[in-house]
Structure P
Amino acid sequence: MADELKQAALNYHRLPRPGKLAIEATKPMTTQRDLALAYSPGVAAACAEIVADPDTAADYTSRANMVGVVTNGTAVLGLGDIGPLASKPVMEGKAVLFKKFADIDVFDLELDERDPDRFIQAVAAMEPTFGGINLEDIKAPDCFYIERALRERMRIPVFHDDQHGTAIIVAAAILNGLRVVGKTLSEVRLVTSGAGAAALACVNLLVNMGLRKENLVLTDIAGVVYRGRREEMDDFKSEFAVDTAARTLGDVIADADVFLGLSAPAVLKPEMVAKMADKPLIMALANPVPEIMPDEIKAVRDDAVIATGRTDYPNQVNNVIVFPFIFRGALDVGATAINEEMKIAAVRAIADLAMQESSEIVAKAYGGDEIAFGPDYIIPKPFDPRLIIEIAPAVAEAAMASGVARRKIADLAAYRADLEAFVFRSGQIMRPVFQRAKQQPKRLVYAEGEDERVLRAAQTVIDEGLAWPILIGRPEVITNRIQKLGLRLRIGENCELTNPLLDDRYVQYWQRYHELMERRGVTPSRAREIVRTRTSTIAALMVELGQADAGICGTVGRYLDHFNEVRDVIGLAEGVHDLSAVTLLIMQGGAFFLADTHVTMDPDADDLVEMTMLAAEEVRRFGIEPKVAFLSHSNFGSTDHPNAVKMRTAVANLRQRAPDLEVEGEMHGDFAVDVQSRAAIFPNSQLKGTANLLIMPNLDSANIAFNLLKSTGNGLPVGPMLVGSAKPVHVLNQSVTVRGILNMSAVAVVDAQDVARGRRLA
C-alpha cells in the first residue's frame with residue numbers, strides 16, 4: 001500500500017472521531033414523558049406483548065432490522081489470521097455497507113474464541129438480539145462446521161458471506177459471462193484454482209443451478225482434488241474429488257470453458273489460457289493480485305471474457321452486490337433461514353439487472369464511463385441503486401414460496417415501491433404523481449434532447465409508461481448518444497425526434513412566433529433566427545400549437561433565459577396575472593414546498609395570494625393537502641415593517657379568496673414546522689400541524705432558504721415547477737439529475753392531463 005493511501009486510510013478511520021459506527025436513537029428523549037415511555041414504566045407494555053407473542057418483537061424492537069456481523073479474525077481479507085481485535089475495522093466497514101446499501105442496522109461482534117464449538121455456543125446465545133447473523137472472515141474448514149451448526153440451531157438467517165455471498169455473485173457473473181459467449185451452464189467444463197470455503201460454496205451453488213459434476217475439476221495448493229488424495233483433504237473437498245491421473249492445474253486446464261480462481265497470484269499461466277476452449281470465461285478473483293492479470297490473458301486470447309476482484313479492471317466481482325440485499329429481503333419477511341431457493345433468486349436477479357441499461361448514478365460513480373451489457377460488463381456495479389429494488393423482492397418472494405418466511409408481503413409491487421423510496425428519497429411522495437401519469441400518458445417534448453441526462457430519463461419514461469417522448473436535437477448526435485449509452489430508444493417506434501436544423505414545420509413555427517412577438521419588436525428575420533437556434537422556444541411552440549402536450553427545458557443554460565422564452569410563447573392561464581415557481585424539497589423530516597424560488601423578485605400582497613393559490617393546487621397533485629405558512633422576520637404581528645405588513649395582508653386576502661385553504665402567518669420559519677412552539681405563543685392558530693407549503697416574502701429569501709436546506713439538510717429537490725402558465729412547460733435548473741428530470745416529466749404529464757380536462761393549470 002502506498003504511503004499516501006495508508007495515511008489517508010488511517011486518518012479516515014481516526015478522524016473526526018475514531019471508528020466508522022455510532023448508535024443513534026430513533027425516538028426522542030427530551031421530556032419526562034419520553035423517559036417514562038422509553039424506559040420505566042412504559043417499556044413494560046412492550047415487554048408484555050412480546051411475552052404473549054414473540055413475533056411482536058419485530059413490531060416493538062429493532063430486532064427485525066438488526067444483523068450481527070460476527071468473526072473470530074482467523075481469515076481476514078488477505079491479511080490472514082490477525083485475530084479478532086485487528087479485524088474490527090473490517091467488521092465496522094461491513095456494518096457501514098449494510099447501512100449504506102440496505103438501511104440495515106448492525107452490531108459488529110469480534111469474538112476471541114478459536115474453538116468452533118464454543119464459538120457456536122456464543123453466537124447461538126445471542127439469537128434474541130438479532131434478526132440475522134452474518135459470519136465473516138472465519139478460516140476453513142471451521143467456517144463450514146460453524147455455519148452448518150448455527151443454521152441447524154438458530155431460527156434466524158445465518159449467512160457466511162465469504163462462502164455464499166461469494167457464491168452468489170460468482171454464479172451471477174458466470175451466468176452472464178456464458179450468455180455473452182453463447183454457452184450454457186449445463187454444457188461447460190469448469191476448472192477451479194482454490195478449494196477453500198468460497199470455492200466450494202461456488203461450485204455447490206453452480207451444481208444446484210445446472211453445472212454437471214462430471215464437468216467440474218477442483219485444484220488447490222496440493223494440485224488436483226482427485227479420489228484417493230490424502231494431502232490437504234477434508235469431507236467437503238472429497239465430495240468433488242474426481243477419478244483422474246492428472247495432478248496439476250496445467251494438466252486439467254485444456255479445453256476448459258470456465259476458470260474459477262479463488263486462490264493465489266500468478267497460478268494461471270498464459271500458456272494455460274492458450275489451451276482453454278473457444279471464448280473462455282476467466283474468473284481470476286484472488287485479491288489484491290489475481291491468478292493472472294487481464295493484460296496477460298489478452299496477449300494470448302482476444303476472445304476471453306475476464307472478471308477479477310479489482311476495481312481497476314472491468315467486471316469486478318464484489319460481495320457488496322449481494323449481502324446487504326439478500327439480508328434486506330430475508331429480514332423483511334422474517335425468514336428463518338437463507339436457503340438455496342433464496343440464493344438462486346438473488347443470482348438471477350443480479351444477472352438480469354446487468355442486462356438492463358445502466359443508470360446515471362452508476363455512470364457518475366464510475367467516472368462517467370458508459371456501461372452496457374457485454375464482455376466488459378457482465379455484473380452490476382456496486383453503486384447501482386437498482387440492486388436493492390431487484391434483489392430484495394426476489395429473495396423475499398423466494399423465502400415465502402419455499403416456506404421459511406414468518407411474515408408475508410401481500411403486495412410485492414408496494415414493497416418494491418418502498419425500497420425505491422429508500423434509494424430515491426422522492427419515491428413515496430412522487431408515487432401518486434407517477435400513478436396518475438401512467439393512467440393517461442401524454443406527448444412530452446424535451447428541448448435539450450441531446451443531453452445524456454434527458455436521454456436516460458426518456459428511456460425510463462418509456463419503460464414506466466409515463467409519456468411519449470419528443471426529443472429536440474440533431475439526429476446524428478442523438479442516435480450516437482443513444483448507442484453510446486446502451487439505451488433502447490428507437491426513433492419513430494417509442495419516441496419522436498424534432499430536428500431544429502431541418503423540420504417541415506419550421507415555417508409554421510417561425511410564423512407563429514412572429515405573430516406572438518411582432519408587437520415586441522421581433523421582425524420576421526429575427527423570428528426565423530430564434531426558432532432555428534433556441535430549442536426551448538421550439539418546445540414551447542410545439543406545446544402551444546398542440547403538437548405536444550407538455551414540455552421540459554432548462555437542463556442547459558441560464559434559468560431566466562429559458563423562462564423568458566417559455567413565457568413569451570405559452571403565456572398565462574386565464575385569470576392569472578403572472579407566472580411563479582414552486583419547488584419541492586424532500587427532507588429527512590418531511591416534504592416542503594417553497595415559493596417563489598425562481599421567478600418573482602419582490603411580490604406584493606396580491607402577487608403572494610395568487611402565487612399561493614397556484615402553488616397549493618400543485619401540492620394537491622401530489623396527494624397532499626396544503627398547509628400554508630407565510631414566513632417573515634415578524635412573528636404574528638410582532639413588528640410592523642412593510643415586509644411584515646405585506647405578508648400579513650396577503651394572509652388576510654387569501655382567506656377571503658380561498659376560505660377552505662389552511663393558512664397562517666406571518667411567522668418565523670421555526671414556528672411553521674414546530675407545532676408545540678407555535679401553540680405555546682399562538683394557541684388560536686388556524687394552521688394545524690406542520691406547514692408543508694412555505695411562502696417567502698421575496699425571491700432572495702426563497703432561493704436562499706431552498707439552497708441552504710438542500711445543502712445542509714441533504715434535501716432532494718423536485719422542480720422548480722412553473723405554475724400559472726396557459727399550458728404545461730417546466731423550466732429546470734442545469735444541475736438537475738436524471739431522477740429530477742424523470743420526476744418533472746411525471747409532473748408535466750399530470751399537468752397536461754388537468755389541462756385536457758379543462759382545469760386551469762395549477
Structure Q
Amino acid sequence: MYTFVTSFSESGYHEYAKNMLESVVDKWNPKEFKLVAYYHDFDIESVSPPMADNIEYRNLNDVEEMLEYRERMKFHDGTEGGKMQYNWRLDAIKWCHKVYAMTDLAFEIMEQDDHETWMIWLDADTVTTKRLDVKQFKKWLPEKADLVHLGRTDADYSETSFMGFNLGIHNTCSLLADLRGAYTIGEVVAYREWHDGFIFERLLNIYKAHGMVTNNLSEGVKGLAAFAQSPLSEYFDHFKGNLKSKVSNTTVAPDVNGPKRYKQLLDLITFYKPSNIVETGTWNGGRAIQMAVAAFKHTDKVHYTGFDLFEEATAELDHIELNSKPHNSKEAVEARLNEFASKMKPMGKIFTFKLHKGDTKKTLKACKSIKKADFAYIDGGHSYETVKSDFENLKHVPILVFDDYFSKDKEGRMPDNDGVNQLMKEITAYGKVVLPSSDAVLGGGVTHLCFVAMKQGLPKIPDELTRVPIVVTPKDSRPKEEIINNVLENKKLIKDFDWIKTSKINNETAIIVSGGTSTDWWEVKDRIAKTNGKVFCVKHSYPKLLEQGIQPFACVILDPRPIDGVSTHGVVRKDLFNKVDDQTIMLVASMTDPSVTKHLIKKGANVKGWQAYSDALRDMSVTDKIVVDKTTGIEEGSTLITGGTCAAMRTIAIAHTLGFRNFELFGFDCSVGEITEEMKKETTDTEKQRPKYMQVETGGKKFWTTGELLAMAQDCEKLFDNDQMDMGINFHGEGTLAAAVWEASKRGKEKYYTELLDVAA
C-alpha cells in the first residue's frame with residue numbers, strides 16, 4: 001500500500017480539498033492507496049467530509065510543536081506583522097502546516113516500520129481524474145530511489161505539490177528531520193525565501209551531493225507547471241495558485257495574460273466588423289468584453305451569446321475536454337458583463353448578452369437566437385465529439401474561428417487531444433486558414449487559431465494575419481570564456497563598493513535616450529524641465545547628449561568587445577568617449593571588455609559596475625535551475641540584471657533596480673529608415689552570410705531593420721505588453737518600428753480601452 005499525506009484549512013476544504021477527497025473515494029483502490037488528511041484550525045466533523053476506508057483524518061493542532069512554532073513566529077506572516085505588503089515567499093506561517101503534517105506522519109511510520117515504505121505528499125488542490133494504477137506507481141517510485149520529486153528548469157526550486165519519500169532509507173529520513181528542524185528552530189527566516197519549496201530544494205541539493213538517489217518525474221521540461229508536464233498529469237489535475245478554486249459565486253477567475261493569438265482574434269473582428277457574436281467557452285467573460293470592444297470600433301450595438309458549463313463542470317469533464325482553467329459561476333460572469341454594459345452605455349455603445357449553462361452539444365441546438373450570429377468563436381470543449389457538435393450547430397454562421405489547433409514544437413511534441421485538427425480535415429468551406437502563432441502548450445506543442453469562412457464572397461483574410469512572425473534568438477557576441485575573463489578583470493578594476501544594488505522605490509523619472517535617430521532633442525529637454533528627471537543613455541547617444549548641452553546622469557555600457565573595434569553602428573568605440581564628463585556615472589557591465597573600463601578610468605570617468613546576466617555566466621552543469629558559474633567570481637546574492645538583448649533595454653532594468661518607476665523613452669527606434677540598393681546587398685559577418693537588413697511589417701506598416709534591432713523590438717514588445725510591472729512608460733519616436741509595436745501594445749492602447757476592460761490582451 002502507498003500512503004499519501006495532505007493538509008488543509010477550513011477555507012481550503014471548501015475551495016479545493018473537498019474536490020480532492022471526493023476524487024479519492026471515486027478513483028483510489030482502498031487496498032492499494034491510503035490518504036492521511038491533516039486538517040487545522042477547524043472541526044472536520046462540522047463539514048461532513050467524504051468518508052472511506054482509505055481516508056484517515058487527523059487534527060494538525062494536536063501537534064504541539066507546530067502550535068509552539070506558529071506562536072513564536074506569528075509576526076513572520078508575509079507582512080512582518082502588517083509592516084509591508086503581503087509576500088507569499090516570506091510567509092513562514094502558511095507553509096509550516098505542510099511541513100509539520102508531512103513530518104508528523106513520516107516520523108510515526110519510521111518508528112513503526114523497519115522495512116522499505118513509501119510516503120507521498122500530495123497537495124490538497126489536486127483532483128484524481130483516472131483510477132490509480134499501482135503498477136504505474138512502482139515505475140514512478142522505484143526501489144532504488146531515495147526520493148521522488150518534480151524538478152523545474154525555469155525556477156530555482158522544485159514544485160513540491162508531489163513528493164515521494166522512501167522511509168526505509170536513512171538519507172530520506174534525515175532530510176525530513178532537517179526540513180522540520182529548519183522551521184522548529186526558526187532557521188527558515190534566515191534564508192531568502194521561507195516557503196517549503198525553497199527550504200526543500202536547499203536540503204535536496206545538499207543530500208544529492210552526498211549520494212542521495214532521486215527520481216525527477218519532470219526531468220528536462222520547461223515552464224513552471226512541472227506537475228502538468230509530468231506523467232502524473234495522466235491521473236491528476238493540479239489546480240495550483242489561482243486555479244485552486246473551481247467555482248466562485250461572487251468573483252471570476254483572473255484573465256489569462258500573454259497568448260498572442262488572442263490579438264489575432266480581435267484583429268479579425270476589426271476587419272470583418274461583426275455585431276452579433278457567439279462564443280463557446282465563455283469562461284470568465286474577459287474574451288467577450290475584448291471582442292465587443294473590437295466590434296464597437298465600427299458599430300454602436302453589439303450582441304453577445306455565450307455558452308459554458310459554468311457550475312456544471314466536473315473534474316472528469318475537464319480531463320476529457322482538455323480544460324485546465326478554473327470554472328466560474330454563471331452568476332459571477334453575468335455580473336461582470338452587466339458592469340461592462342453599464343460602462344459602455346454613457347459612451348453611446350449598447351452591449352446586450354445572453355449566457356447559456358450546460359453541455360454545448362445540447363444548449364447550442366436548443367438556442368434559436370444564434371441563427372442571427374455573424375461571427376462565432378469556438379473555444380469550449382476540445383474533444384473531437386464536442387468540437388464537431390459545436391461546428392454542426394454553428395456552421396450557418398458566416399465566420400468561424402476555432403481555438404487550439406495544434407502543431408508540433410521544435411522538439412516535435414504536440415498534445416494528444418487534436419479535436420480541432422481532426423475536424424479541420426473534414427470541413428468543406430469557402431476558406432480555411434491556420435494563423436501563425438508562437439503560443440506554446442504546456443507539455444509540448446504550439447497552439448493556433450483556425451479561421452473558417454462559411455459564406456461565399458467574404459473579403460480575403462488580411463495578409464498580415466497569415467504571415468509567420470520572425471523570431472530572433474540572440475546569442476552572446478563573444479565566447480563564454482572571454483566573457484568570464486572580462487568579468488574577472490572588471491572585478492579587479494572596479495571597487496567592491498562601486499557595484500549597484502537594489503534601491504528603495506522612488507517617485508523620480510528616468511529619461512532614457514537610446515541611439516536611434518528619431519530623438520527630438522527639444523522634446524528631451526522639455527521632459528527634463530517638466531519632470532525634473534534623470535537622464536540615462538547608452539554609449540552611442542552619450543556624445544549626442546553632450547553636444548546638446550545635456551549632462552546625463554548615467555551612461556550604460558554593455559559590450560564585451562574591445563575599445564578599438566568598430567561598433568554595429570559603424571563607429572569606433574573609443575571615439576564615443578572622446579569627451580567624458582566626470583559628473584556622468586559610467587555604468588559598466590561586468591562582461592564589458594576591460595579595455596573599455598581602463599579607457600574610462602584613464603579619462604577620469606566616474607565608473608561604477610553592474611552585473612549583467614547572460615547565459616555565458618550560467619553554470620551549464622546544473623540543469624534543473626539557473627546557477628551562476630563559480631568561475632566568474634560573482635558572489636551569491638549579487639544583483640543580477642536582465643531585461644533585454646541590448647544596452648538600452650538593460651538601462652530600463654537598471655533604472656528600475658535603482659528605484660525609478662516612471663520612464664520616458666527616446667531613440668528606441670528598432671528600425672533604420674529607408675535603405676539604398678547597396679545597403680540591401682550588405683551581409684552579416686556570420687558563416688551563412690545573411691542579408692544585414694531585412695524588411696518587416698507590423699500594423700500594416702513596413703520597416704527596414706537588422707537582426708540586432710529586431711531582437712530589441714521583440715524586447716520592447718514584451719515590455720509594452722507587460723502590465724504586471726509597477727512602472728509607467730511614455731514612449732517617444734514616431735514613424736519607427738518600436739512606435740508601431742507601442743501602438744499595438746496593451747500599454748499603448750487608447751485610454752478608454754485600458755480603463756474599462758481590465759482584460760488581458
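Summary of computed values
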item: Structure responsible for 1.00, with FRET efficiency 1/(1 + (r/R0)^6) of positions 447 and 551 (r between Cβ atoms, R0 = 35 Å, to 0.05) calculated and labels P, Q on offer; result: P
item: Origin of the value -13500, where helix-only ellipticity at 222 nm (-39500 (n - 2.57) for each DSSP H run of 4 or more, over all residues; to 500) was derived from one of P, Q; result: P
item: Structure with the greatest value (metric mean count of other Cβ atoms within 10 Å over residues 375-382, set P, Q); result: Q
item: Identity of the structure behind 2.9 (criterion: distance in nm of label points 7 Å out along Cα→Cβ at positions 343 and 415, calculated), options P, Q; result: Q
item: Origin of the value 30.6, 98, where Rg and Dmax of the Cα atoms in Å was derived from one of P, Q; result: P
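Quick note: the coordinates plus some simple rules give every number you see, no bench work behind them. Everything quoted here is computed from the prediction, not taken from an experiment. Cβ atoms are built from the backbone, for glycine too; each structure is taken alone.
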